[in-house]
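Taken together, the values in this text are just the output of simple stated rules run on the coordinates, not laboratory data. The structure presented is a predicted model; accordingly, all values stated were derived computationally and were not measured. Cβ atoms are built from the backbone, for glycine too; each structure is taken alone.
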Structure 1
């Protein structure tokens, strides 16, 4: 009988194999320098070298590598190194996602209790929606999206809610990139059909995924907005078509819209009609 070693999550299959000590040391030094620079208002090369315990030449190589990725910046006039905009962007993404997940939890719980269906939270990535949190219904038959699951914008309720509030140029770019791949017979795989649906979503404030990704499953969603009234994610409820019937859409839709608006307020966002 074959014995299969249980794989640890977050590690490659060969995680016990020897690692390159040089690569690890370089990464460790670079991260140490980034932390030192981020904790100051600007440091000279000699100050970075002194605080990191590295030779000036080594510190300089690390700094220029970090600079090439936008993690640090160099002011020619003052001859000082400071944290870069890319480090800010990465840090902001973490803070935004943590704030969104944490603050949305109670709203999702309430939404699940009101509708009796699973509540989902997704965030917008460049080319898809990533599901980051879920509050499951107590029903025996229920939808399940593992955290980290990705779904194309055009084939998910949250995705379409986001698309409805993007600029025409961004929407066109997404349509061109994804080519509106069909997943079921109901997927909106023609741009004219998708754009007509987005008009309805903008008018009522919530979207419907009517078996467009998975047969037998319906989803109702609404977008969450940041402080610039830009869609950054969304909340949805999902369940089997036998429970999430067309007759119940009119009752569930406004509930989902109110839930998304509540999360928008919690994260300091602005609804488009309030911008």
Structure 2
């Protein structure tokens, strides 16, 4: 697919890119130069990556500090893009993945645009019957998201404030695998930032079953956030929470925000027993 200025056959939204890859500055810049990203999405992605990295933000800070329509943005992106010969590789993956994620009619239209520009080979992988497109997308995800998360490139793991902005589940998985000291902070960040509780709860369960004295209370805080923000919980987290001391943050927010019919008997017993104790105490004082 074309990498000439403005030559991309379609735009890729920042909200897709942010979950699909942990980009480097030159890659964000190449996205803008090639036309995959609008000026607004270029600045937004740079801002999000600046938040990921905090003190290591570097060139992301420069991009995020510019107005989307400023001529300086194009100049800076051209310079950063020219400094990396490999910066376009991630966009081949992102374009293929974005097109492949669209409904059938839209997917065919998106994939047909490169072919109409004479780049038939770019359209073949996602539309062909041989599964080449999904394989390429999976390989790109492994390299540009999971691989970078595993190596710690995706986040600044020394900055608690950066980790509270975590919204990629793969970052938390990799942090567990590496034994990161602040993985519980990242888990709380994931609970606060990610829009899908089904992506959060399996990671919360992993922390709930930990024997780490610091991680266990953080897992309860994360579960409390999921209950408060999404009004839901899964069976695995409830099973694991039962072994934790009663009266914690998760107990209270589950009771307050999740329909009671979905909660187990032991949580009913705790809250109803607590309410009865309050009632008797109030009567005694009266």
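General remarks:
- Structure with the greatest value (metric FRET efficiency 1/(1 + (r/R0)^6) of positions 27 and 179 (r between Cβ atoms, R0 = 35 Å, to 0.05), set 1, 2): 2
- Structure from which -19500 was derived, helix-only ellipticity at 222 nm (-39500 (n - 2.57) for each DSSP H run of 4 or more, over all residues; to 500), options 1, 2: 2
- Distance in nm of label points 7 Å out along Cα→Cβ at positions 91 and 139 derived as 4.4 - corresponding label from 1, 2: 1
- When distance in nm of label points 7 Å out along Cα→Cβ at positions 83 and 155 is computed across structures 1, 2, the figure 4.0 traces back to 1.
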